[in-house]
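Peer 1: Below are structures written as structure tokens.
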Structure 1
Amino acid sequence: MFDSVPIHEWMIMSGLENRPVMGLFEGLCERLAGTPLAIERAHLSVALLHPSLRGFSHTWHRGSGALDSLVFTHGMDETQGWKESPFKFMLEERQTVLRRRLAGNRAQLDFPVLTEFRDEGLTDWVAFLHSFSPESDLHWSKLTGMITSWATARPGGFAEDDAVLLQELIGTCAVVVKADTTQQIMRNLLNTYVGGNSVERVLAGEITRGDVQRIEAAILFADLRGFTGFSDATPIEGTLTFLNAAFDAMGGPVTREGGHILKFLGDGLMAIFPTDTDAGEACRRALAAAEAGQEAMTALNEARAAEGLPVLGLDLALHHGEVLYGNVGTAERLDFTIVGPAVNEASRIETLCKRLERPVLLSESFATALGDHPRLRELGTHELAGLATPRRIFGIG
């Protein structure tokens, strides 16, 4: 046996110092390589909660001392490598420890990858599964947690006492990784359901009702024209498929142009482009997002029409003004959003798109901030529901 206490202490301090998982794992591998365990190869996989990524992995080889790092997406369970993996077996069987001798009379090479390890000269392999999910009855594909595996080339493999110490060390490692992963999952979920710079403000402590900032921003409202009739005549699954594709068309350009999607409004969305110091730049980015959104929606409609599927138009309104940006709602259920007359005006302008037969409409304040634009066209003065005075409206093209 060896003295593992210093390694436990190092991992605990690493967690308190917020050392990234990659650095923690690499440092642990280097320390274990110098013990009687003589680790030659190690692997760490962490499963997350993320809308597009399932998790990440790091693999360490003593010979190179370098990490091979990967991220993997949802659907990895369909690959042949995963289907034949000992990790899949552990997850399905809820087996927290799996050890396999790779050499000698007790060798058990019941997974293809173990044969590869044996051919590399490794003699013993052990893996540990640690779930981070509080719900024990979740399907393994929904769990968060980590799996590590450790292999040695030492003749005779791991000594039994040392294998016990290794399991204890990985338990400490799991606690540290769980703390880091929980923070990462929290940030992932906030980015998914809140988005934009709202995430940083929430994490910085802006979490009480009425905690708002007064900002200037370009405001974008988008809405699908004719969606009510479409959804009434379309199976709900088809409606959802189309709606997600349409949100990609609308929202993708907003994100690429530096805007923040604040909320999805049934069949539309509301986004802002904070002015910072240059209102013209914010409006140019908002207009670029609107035009790119129209192009993406046109491409989506063309693809659907080719398949004989119904299509819908996209109406967009752009406005610039002052808003209150922050926490609004009940004492215990808040929305991080924008409120103010400018928000109402942007929403009302969007309703003019159908009547004026224009897919993109701009307010006077937006057009003024935008400045000279070769395709800017004034469309006259129009009444907006709920507003006391008519507003000058502009279009593009």
Structure 2
Amino acid sequence: MNLSFFIARRYLVRQTGTFSFIIRLAVVATALSVAVMILSLAVSTGFGDAVRDKLYSFSGNVHVTYFDPLKSNALTTPPIYYDKKLVAEIKKIPHVATVTPFAQRPVILQSHGKMEGIRLKGVDKNYHFSKSVRLSGQGIDYSDTLYSRQIMISERTANLLDVKAADTIMLEFFEAGSTPRLRKVRISGMFHSGMEDVDKYYGVCDIRLLQHMNNWTADSINAYQIDLDNAAYADTVSSFIHYNLVNAPVDAFTTEESNAGLFDWLKFQSLNSIILLIIMGLVAFINVSGVILVLMIDRAAMVGLLKTLGMPFGSIGRVFINVGTIISAIGILAGNILALAVCWLQKTYSIFKLDEATYFMKYVPVKVIWWHVALTDIVTLIVFVIYLWLPALYIRRIQPAKVLQFK
């Protein structure tokens, strides 16, 4: 067995009293710091994934639509025509799961003297809500040969208008310089996505209703919604469509590009997690190095004796480095156990709650990625070992003649 490690182990085992308490305190401080680092990563990852999943569940990953900056303020964008050949080519792209045509248009909902403005998203009978979206009531009945006179609105909008499933409501379609047109429809059901940008601003209807109100032909749409089996390939799919399948003014955009503000906010949350990681790491390093420095001062006589016996500075330094490494390793292990236990409790029992209006979800989401945990442990331990050489430099200042003269 390595002599430095042997001395370090014996030294820790035989600690009692005040210094035993200091060592345990260092272990606890390290464990808490590591636990906070792992929890920070788990919450940051879980939160980002949850928000993205909610947005993707309604908006898809990529849109192919008409784009003209000069007409960006128009109430309705010019239509594009449903192209079966284009849809077939898009479906051949790796990771494309579904391609769904849709139309959308701003409308005003009226009921009981109350009004609320939303955008109606017109879809066909093949459209299905994601499992992450909570539904109540019934889906839209597409059996009418002209268009369905049913819509689905969010629970938030229903509460504002004081309506429920099966109630009738008035739709007001407006055009600049023209008299608004009204249509009475029935609320077939309601949805709740947990995303304010969806629940506040969107409703769903039969695409044929919007085609009729826009005086479009049956093959006119606003865009194709493309859902992927892996959101990480959104940029790749969008770029392929842009360069190979469509021409201006039709273009492809990722949901991230269309919701840049939301995704910038998510990146800012990740930055906060990184700052927290750095702070907790520094706290842990200072705690352990402080303990090692105190132990070296207390064991100055032992250091002087080892120097007298001819042990080189490097070997003596490694004694205390090993002490710090053992303390750090125990603290890291305890921190892992604590963090993973908290994550399991949160995933199982949803202990920690959130304001859904602010954070888009009712509970704190956690997602443990094992390589995050492993990387945190390895980097923390390596930095600990490197950082612990700083207090070990104090050994050079210990003079055997002074520390042993009263022993």
Structure 3
Amino acid sequence: MKTHYDVLIAGGGPAGLSAAYTAASAGLQVALFERSKEIGYPIHTSGGSWIHELRALGVPDRYMHPIRTGRFIAPAAEAEFSYEEPPSCILDVRGLYQYLAVLAAQAGAAIFPGCQVEAALCTNGRPQGLRVRARGDFFAPLLIDASGIAGVIAKQLGLRGEFARYGVGAEADVVAPQWPQDTIAFLFGSVAVPAGYGWIFPHGENRVRVGIGVIRPDGSCEPRSALMNLLTTAHARFNCEARGIIELHSGSIPSVAPMARASSHGVLVVGDAAALISTLLGEGIRFAIALGRWAGEVAAQAHHAGRFDADFLVRYDKGWRTRYGRMFSWAQKINRRIATYDDRQWNEKIKMLSELPARAIPPLLQGEWANRALLNAVWRRRKTLGHTLLKSVASWS
């Protein structure tokens, strides 16, 4: 069995698969190890994302369930926005991940499901390979940690510790024929759970993902219990009757700022392992694909130059910070603030949100706070929205 490669990747989520695709497309010998026996399963994400951004990444429409209406529901306030052209979607998570795996495999990457990375192999403190359970040792001059929130390699090498703050979620994929298949809902305050939020995400064939997410240690509520309570009350409160549970999902995501540095000698850290997500609503897939590909590009550049030192690989950090650094930073600040909101504050903020035109909502949620439509909408409504929001948006831009 082949044991020596140019790049070894721990983790077969969208970040790892995208890195494998780009690196292999550049002619590198790539091996990717995924602990689950199937790429894309079990599901650990609700799959909400943005159609335009995904298309720009080359994701086929067949993996996107289009959404035309978004509802934001607090205990005593609601905002609803509708669009002729759907801006957002709920992804076929398993289908998308396996599509990314096919791209990587067709490019020449070797993919090993059911293989758990146990540790990085080091010589004189520098990584040289990976030890894989039941498979043995593999060697390469460059490792990519795409192992999710666990950050197996990054933690072992002292690049990061356990995340001090993180979100835990529980989700049920249910049959709910009464819920409109082009409408999502976000639930806030006591409608969902303190220090967290809930969601109702349709994804086709009368199926809906209903979930609860809680920020630790801000909130102590157990997501699974809160989810069961939400499913019990969803029919009466939202006309979303769950007539049967098809799947149960759970997962964790970072709720901290990205790693100060996501590269070191012979190592790149991608996706959730480096907290490279927008914590505003816990969105990570589009960033994982984009920055996974960037990691693969840097891997190819490193091999071309014959350099795997930290000074060379820091270009990876410079790249993601230039593209998304400010967005990630502001999303984290907002996340920390809204996690403290009580029902009164949520009612106030959702009422304020309802004052905005529909065209301003996608850039607001995407983190594109310098978007002209958003800035113009806030400025025109400055008297009703108040100076606090105006100053906030101005500072984001």
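Every number in this text was worked out from the coordinates using simple rules, so none of it is lab data. Computed from a predicted structure; not experimentally measured. Cβ atoms are built from the backbone, for glycine too; each structure is taken alone.
Peer 1: Using relative contact order in percent (Cα under 8 Å, 6 or more apart) for the comparison, can you identify which of 1, 2, 3 gives the largest number?
Peer 2: The maximum falls on structure 2.
Peer 1: Something else now. Upon calculation of P(r) over Cα pairs in 10 Å bins from 0, in percent from the atomic coordinates, which of the structures 1, 2, 3 produces 4, 18, 20, 16, 12, 10, 8, 7, 4, 1, 0?
Peer 2: 2
Peer 1: Could you figure out which one of 1, 2, 3 the value 2.7 for distance in nm of label points 7 Å out along Cα→Cβ at positions 207 and 287 was computed from?
Peer 2: Among 1, 2, 3, the structure yielding 2.7 for distance in nm of label points 7 Å out along Cα→Cβ at positions 207 and 287 is 3.
Peer 1: Identify the structure, out of 1, 2, 3, from whose coordinates helix-only ellipticity at 222 nm (-39500 (n - 2.57) for each DSSP H run of 4 or more, over all residues; to 500) was calculated to give -16500.
Peer 2: Attributed to the structure labelled 2.
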